[in-house]
Structure P
Amino acid sequence: MTDTATTDVPLLRLRGLGVTYRTAGGEVPAVRGVDLDLRAGQTLGVAGESGSGKSTVAMSVLRLLPKSAKVTGEILLDGEDVTTMRWGRLRAVRWASASVVFQGAMHALNPVRRVGAQVAEPIRLHAPAGAVPSDAEVRARVAELLRQVDLPASKARSYPHELSGGQKQRVMIAMALACRPRLILADEPTTALDVIVQKQVLDLLSRLVAEHGIGLMMISHDLSVLAATCARIAVMYRGEIVELGPSREVMREPRHEHTRALAAAFPTVGDPVSRFAPATSTPLPPEPEVTAEGETVEPPLLAARNLRVVFRDRTGERVPAVAGVDLEVRRREIVALVGQSGSGKTTLARTLLGLQRPTSGSVLFRDEPLPTSTAGLRAYRRQVQLVLQDPTSALNPRHSVYEAVAEGPRIHGIAGADGEGRDEREIVTAALEAAELRPPELFMPRLPHELSGGQRQRVVIAGALALRPSVLVADEPVASLDASVRGEILALLLRLRRELGLAALVITHDLGLAWNIADRVAVMYRGELVEVGSVEKVLLDPRHEYTKSLLAALPGGTAVRAETTS
């Protein structure tokens with residue numbers, strides 16, 4: 001598909017771009033026949049899943065691909081073909097003509113250097129010959145850049161670990177602006193950021209485009225994020241552009257099947273079609289009606305009663321992370337705990353799991369206080385299992401799937417003693433089946449790097465299910481997964497609730513996820529639960545200002561708001 005925008009010479013023009021990677025098994029095509037134009041002051045979003053070729057397209061613009069990549073076609077930057085540039089010319093073009101905001105600021109920044117020195121580096125390295133700036137000029141430019149991205153100049157003396165995720169991403173944007181480029185390539189610039197910080201970063205990028213007249217190419221798997229910032233969207237699938245057009249048209253009337261699948265993967269809060277219906281490749285059975293609040297008499301499986309957790313900072317000051325929280329999770333119930341980074345969600349979850357001692361208050365399981373003995377805590381943790389956010393980090397890269405799932409039963413000594421006399425292999429097989437890794441025998445010998453992201457997350461879930469818990473505590477269970485895989489994992493959680501009677505506390509900053517699968521939602525802000533109730537009540541008729549701000553920050557808005565503004 002060809003971009004048909006028409007004015008004189010574009011800032012960036014791709015014609016017949018193709019990229020293949022040389023592997024031991026031969027050449028693997030990653031990008032095929034991509035044609036795109038981007039002019040100064042324009043914004044273009046490139047959407048697609050992992051492996052679609054979107055990041056390869058962006059990185060090819062400045063020849064940042066690995067040596068195994070072979071590039072064909074034309075990459076014209078200000079009319080000059082990047083593919084034929086000598087190294088000296090390419091080095092001059094990088095940062096000065098075009099720069100990159102890399103994905104994952106946490107890993108892109110040097111942890112042992114102050115951020116001011118990192119912003120200053122491209123200023124020094126790419127200064128014009130004979131015009132090397134003085135130290136004072138560099139410091140002034142760094143302060144100016146930090147102010148442009150809404151950071152105080154004093155942050156220049158901070159190390160990356162002293163900054164929040166949003167602040168680190170702003171530093172990356174400041175670095176990209178350091179040499180006044182005309183083009184910025186932003187690769188997943190809001191990945192892992194909570195909804196409020198995400199909106200701040202997107203608003204910042206939009207403002208910089210408007211103020212400086214730069215061109216912006218943004219890469220993302222989330223169509224709503226691209227639509228919030230970019231005037232046009234190109235959708236990639238298996239290395240090709242399958243849809244291209246104005247953002248509003250692509251979002252409202254997607255023509256290609258893959259575009260529709262990407263849009264469905266991120267549900268709109270308030271849309272009845274997506275309630276208890278994650279986007280999957282196979283239809284889900286209907287969810288049973290949920291009993292109205294207040295009618296159930298069964299005690300909660302897991303409860304927090306006036307729970308407080310207080311830490312001390314480096315000055316000795318007491319900092320409340322959890323402040324007087326009351327929360328319940330009942331059998332067959334999914335509760336979404338939502339809030340931005342630093343709200344106390346993870347500390348609350350660690351306390352519920354018995355991994356963090358509360359300062360005051362109590363945690364109850366089946367109306368009994370959490371045990372304090374080692375043996376008692378071990379028995380409790382068998383019943384309340386954690387599903388970690390990043391399956392790649394959660395799995396030992398040297399352990400097979402079988403070993404990963406069998407680890408829990410071995411620690412708890414339940415093989416042959418689980419009430420059914422099942423041996424270890426039978427327990428692992430049943431857990432893999434429950435996590436929809438079929439046939440289990442095919443997956444047992446595999447190592448984590450031989451699995452997709454969704455399969456790795458299923459292995460983590462299988463490891464939890466092997467212990468037959470009553471409650472799953474899932475920390476951002478789909479945050480690191482592709483659009484198409486999100487729905488499959490969320491549908492799995494719904495099926496486990498329906499078939500096994502499992503309860504789940506899902507920690508997330510994604511209100512769309514809460515709308516998609518949760519029965520109730522608890523909104524956390526500065527250590528307190530400011531709003532708790534049914535998903536419909538809290539998300540469609542919010543009472544607290546913080547809940548309203550979370551909903552207002554959603555890139556695609558809510559179905560209710562969309563109806564009133566259309």
Structure Q
Amino acid sequence: MILLRRLHTKSVPRLYSVSSELLDSQVLPRIPTHELLARLQYVSPPKPGLVHWMPMGMLVLNKMKQLVHKHMQDAGAEEISLSALSHSDLWKQTGRWGGAELFRLKDSKGAEYCLAPTCEEEVTHLVQQNVASYKNLPLLFYQINTKFRDEKRPRSGLLRGREFVMKDAYSFDVSEAEAMRAYETMSRAYAGVFAALRAPCVRADADTGEIGGSMSHEWHYVHAAGEDTLFECTDCGRTSNVEMTPSFPAEDAAEPSKTSLEAAVAYFPTIDRSTLVCAYYPVSRAFRPAFLRETVPDIDLSGTLSEEEVLALFRDEATIIDKRVVRIMDSRLDSRSNLPDFPVKFANRSLVSTLTDVPLVEAEEGELCAHCDSGTLRSSRAIEVAHTFYLGDRYTRALDCTVEVPGADGTVSRQPVLMGCYGIGISRIIAALAEINRDSHGLRWPAAIAPWHVTVVDAGAQEQAHEVARSLGDMEVRLDARPSVRLGRKIRESHAMGIPLVLVVGKRYPTVEIEVRGRQHGRSWETVRQESSFDWIVETGASHTKHIVDCANAPKVAAALLADM
């Protein structure tokens with residue numbers, strides 16, 4: 001009977017060992033997380049920006065995929081799989097073929113393709129080819145696969161590479177109201193994913209960037225290692241990326257006087273080319289053109305024209321009389337500031353207007369929130385792990401993705417489908433969780449994506465260790481019965497690998513020890529303990545807590561502990 005049960009007890013992987021250096025709590029904290037993942041054999045990077053997933057890494061990666069699959073399907077999304085190669089025609093139609101981080105290649109006949117970093121073009125074309133009527137909508141598709149980006153300076157392992165595993169989803173709706181419902185459905189699904197991973201995740205207002213659209217949110221883990229800067233208002237509570245955080249100078253700030261500040265200027269046309277927008281801001285601060293949309297909604301921020309080409313639109317004497325000029329001053333400037341000379345000889349001064357006290361530069365710690373005009377902005381570094389966009393007809397109009405829609409008067413017209421896109425960085429989340437949860441003893445995976453839940457360590461009671469491992473039922477268990485490795489090292493290696501629990505079966509059997517390694521985000525196990533009728537001893541040490549129980553009660557105790565992890 002014991003032999004049969006052994007056949008069903010998984011052992012730790014063959015490539016499962018930790019160097020003595022990594023077991024040194026003085027040395028390990030100095031090792032960067034991306035290097036730690038490689039040295040623990042989760043991944044193996046053949047070149048900067050590239051990654052081979054090792055057996056331990058695949059266990060985590062597959063768990064992460066399964067978690068996202070579940071929440072996508074619960075949200076009603078249908079799985080698809082699009083080609084990793086995308087023809088240049090679609091990208092040229094949407095204006096994205098010139099992207100700086102696009103991997104481009106040609107086939108043997110000279111046809112141009114790219115390795116897809118995202119799939120807005122391809123999925124829109126797919127819908128355009130297969131959907132003709134509003135009756136086929138709404139649609140919500142998703143896929144999980146490898147994407148590619150020609151990252152000029154790959155770094156930090158999985159956080160910024162040339163290939164990455166991503167879940168991208170796309171919604172297609174006939175009306176803006178329905179598109180907003182799809183957006184909120186996906187946002188709730190994202191909240192569910194991050195709740196399962198336990199670490200607090202922040203949703204922040206964000207710029208739409210190269211992907212485009214009119215609204216987007218980023219999802220971040222707040223951590224000093226992050227490359228993004230978030231601001232949170234102490235009053236209204238709004239959280240936003242630095243790119244979407246307008247601010248006013250703090251009332252008590254020791255700022256130079258407005259008259260002494262040197263100003264820079266940037267020029268933009270409106271989309272219809274009827275108005276020249278002149279944005280003035282302090283030379284010493286980082287200018288944020290996106291803030292101009294609040295004041296001039298129809299401004300052209302595409303960047304397709306150089307400054308000289310923009311100004312040339314307003315130097316034709318024959319048409320200048322009908323053109324407008326809007327001069328916009330950042331809040332830190334006024335008309336007495338040291339402004340650059342105006343480059344256009346404008347004939348009709350009645351069509352020149354000046355707007356002051358408009359936030360145009362990046363916020364800084366301690367400045368006033370421009371949304372509520374009262375709260376103070378507090379900054380933090382963060383790691384972006386997901387992004388959602390409402391695209392509207394940004395892609396569907398360019399690619400002629402339209403459907404027939406009946407009007408109130410009974411007539412039928414073709415309208416662009418309204419679209420949203422939603423990305424989760426699968427491999428990026430793994431790297432971020434490794435970063436934010438690690439400590440001086442190694443990694444600490446949340447139970448939802450840990451390679452397994454419990455390492456059962458054989459400490460001289462081999463047959464009993466197999467029995468205990470089998471008794472843990474639905475929990476994912478690996479048995480460490482390596483004869484050449486001592487008990488203490490087995491425990492420390494499991495800790496370094498980030499396995500949530502270690503269960504030691506030794507000479508005190510049937511009494512066993514369950515050592516907690518994972519990060520506990522709750523104390524619900526205490527309630528289970530109080531309601532239990534068996535002996536449950538808790539010993540708290542300097543770095544780990546032990547739960548000492550009879551082996552018959554080990555499954556209940558382990559399950560209660562995992563529920564908080």
Structure R
Amino acid sequence: MTMSLPVYKSIILPIALAALAYISALLNWPLTFIVCFVLTFYTSIIVGWLVCCRAMKINRRKSPFALVIAIGCLLLFIFGRRAINRYYMPHSLSEIRVACKIILLIATVILFWLLVKRSKKTMPIVCSVLYLLFIVIAPFVAMTKGPSAIKEDNAEKSLIEVLRTLPYVGWAPVKNTEDVSVTVYDPDLAFNGYNLYGARDPYMYLIDMEGNLLHTWRSDLKDDLVVLGQMLDNGDLLTFAIDKRFMKLDWDSNVLWENNLRAHHDFYVAENGDIYTLARKDSVVFYKGMPFPILEDFIAVLSPEGRLLKTFNIYKSVEDEYSLREIVPIYKKILKPKNLIQLISRKITGDHLFKRDRFLDIMHTNTVELLNRDIPGVGDKGGILLSIREIDLIGVLDTDKNQLVWKWGPGHISKQHRPTVLDNNNILLFDNGRNKGFSRILEIDPADKKIVWNYNSDGSKDFYTSKSGSCQQLPNNNILISQSHAGRVFELTRDGKVVWEYYNPHVNEETSKREVIYVMERLALPEKVLEKIQ
């Protein structure tokens with residue numbers, strides 16, 4: 001007696017679940033979409049197995065044997081796929097590897113059919129032996145490159161993966177723990193002022209040119225991570241706790257107002273006092289009709305009192321910059337049971353569903369700056385300069401058209417931060433250079449998209465920070481550079497001379513780690529603030 005469940009009844013459940021997943025995506029219900037997607041995937045496998053058994057006329061008595069064979073073939077495919085990725089084609093284009101894995105999958109299905117239908121013949125035995133040989137000899141084939149080459153390739157790949165997945169940290173390993181505070185200061189060549197910085201702890205610090213601590217602002221929650229602030233003329237401070245809230249503090253760190261906006265990375269105060277800040281939300285977006293979950297960045301505009309006025313979408317303006325190469329890994333990750341359990345537990349506890357999960361953070365916008373004038377060939381006044389780290393892109397968003405009217409970056413920069421428009425209409429930015437292992441400071445002419453000035457053009461790896469980093473052009477044309485993960489800030493003349501240098505004095509000698517400096521900005525303080533300091 002063959003398995004009697006009709007095919008059309010078998011596929012009703014996965015089709016219904018797929019429809020629910022798509023509806024959930026349209027309604028922007030991330031968790032519901034993920035649950036329905038996962039259920040669709042696994043029920044489709046079960047139904048596919050039942051349909052396969054029916055098509056091959058496998059009866060109930062033989063079904064357990066066929067299931068064992070299927071599991072064995074699945075294991076063979078998993079090891080074969082690993083052999084392709086790690087040994088046979090570690091450096092090939094992903095499209096070529098995908099094609100090879102499709103061929104391997106077809107071969108696996110044929111092998112399954114041979115083992116089930118012709119288990120007493122020679123052919124399935126020969127095919128099984130060839131399949132096993134394909135897997136077993138893979139490491140020996142790779143050895144033709146030489147053992148040292150394999151170790152080097154694996155080490156390089158491991159380092160890249162670590163850098164890609166490592167979260168932002170408050171402390172980073174350094175070589176020179178003995179350097180603290182100001183180590184270089186040339187008062188004649190430096191632009192003298194005051195320095196405001198955040199270090200991924202609850203504080204914002206104000207120091208003078210000699211490194212003396214003049215004042216601190218402190219968040220009222222000890223687990224807040226404060227990295228960026230802007231001082232107002234009366235000494236009040238605009239700042240945010242990453243992924244939690246945007247707030248305004250007075251000189252004594254009292255909270256004047258706050259909201260629950262998931263602000264992060266950067267904000268810009270317009271001439272009328274409105275605050276343009278980056279924020280994020282749990283979301284489901286579409287790529288060429290395909291829904292997928294994402295930690296979605298957007299621009300929020302706040303009034304000077306902290307009230308939300310409007311928002312601007314970012315993803316729709318950069319959708320065409322993505323490919324399946326960025327989307328497919330998301331599907332793979334959400335199919336893992338541990339990730340699904342983690343998301344459900346967050347929902348139960350009332351936490352954010354997506355908490356800076358790396359595989360969902362495919363935008364990672366880290367800069368927002370409002371254009372205060374028309375810039376020929378770049379954008380009109382009111383356009384917004386953005387930096388989207390994960391696609392190596394900087395661009396100007398026209399908020400009326402909801403599209404980028406100017407863009408640059410892929411193939412030229414890697415994981416960049418803090419682009420800003422200079423008085424000459426050029427753009428200055430911090431190129432982290434994660435794909436090269438050294439960082440640069442670039443000034444580009446946006447009209448013809450050419451680099452007109454470059455610090456560290458020789459590629460010295462002494463100047464490198466894999467994440468964060470900033471640069472500020474000072475009124476005397478010097479550049480103030482934050483080498484974030486070194487906990488170092490230095491002021492540079494245009495001909496490359498260091499005229500001021502500061503190291504974060506918070507050092508752990510036992511672990512050889514220094515507290516990072518996310519961004520330092522040089523300020524000229526108004527009289528009201530100077531009176532408070534004195």
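Rule-based calculations on the coordinates, nothing more; no lab input. No experiment lies behind these values; they were computed from the predicted model shown. Cβ atoms are built from the backbone, for glycine too; each structure is taken alone.
Taking distance in nm of label points 7 Å out along Cα→Cβ at positions 106 and 426 as the measure, the highest value among P, Q, R is held by R. For mean projected area of the Cα convex hull in nm², for residues 130-177 alone, the highest value in the series P, Q, R is held by structure R. Computing log10 I(q)/I(0) by the Debye sum over Cα atoms at q = 0.07, 0.09, 0.11, 0.16 Å⁻¹, for residues 90-377 alone across structures P, Q, R gives -0.41, -0.65, -0.89, -1.24 for structure P. Work out which structure the value 5.1 belongs to, where distance in nm of label points 7 Å out along Cα→Cβ at positions 314 and 410 was derived from one of P, Q, R. Considering all the candidates, the number was obtained from Q. Figure out for me which of the structures P, Q, R the number 30.2 belongs to, where mean projected area of the Cα convex hull in nm² was derived from the coordinates. Source structure: R.
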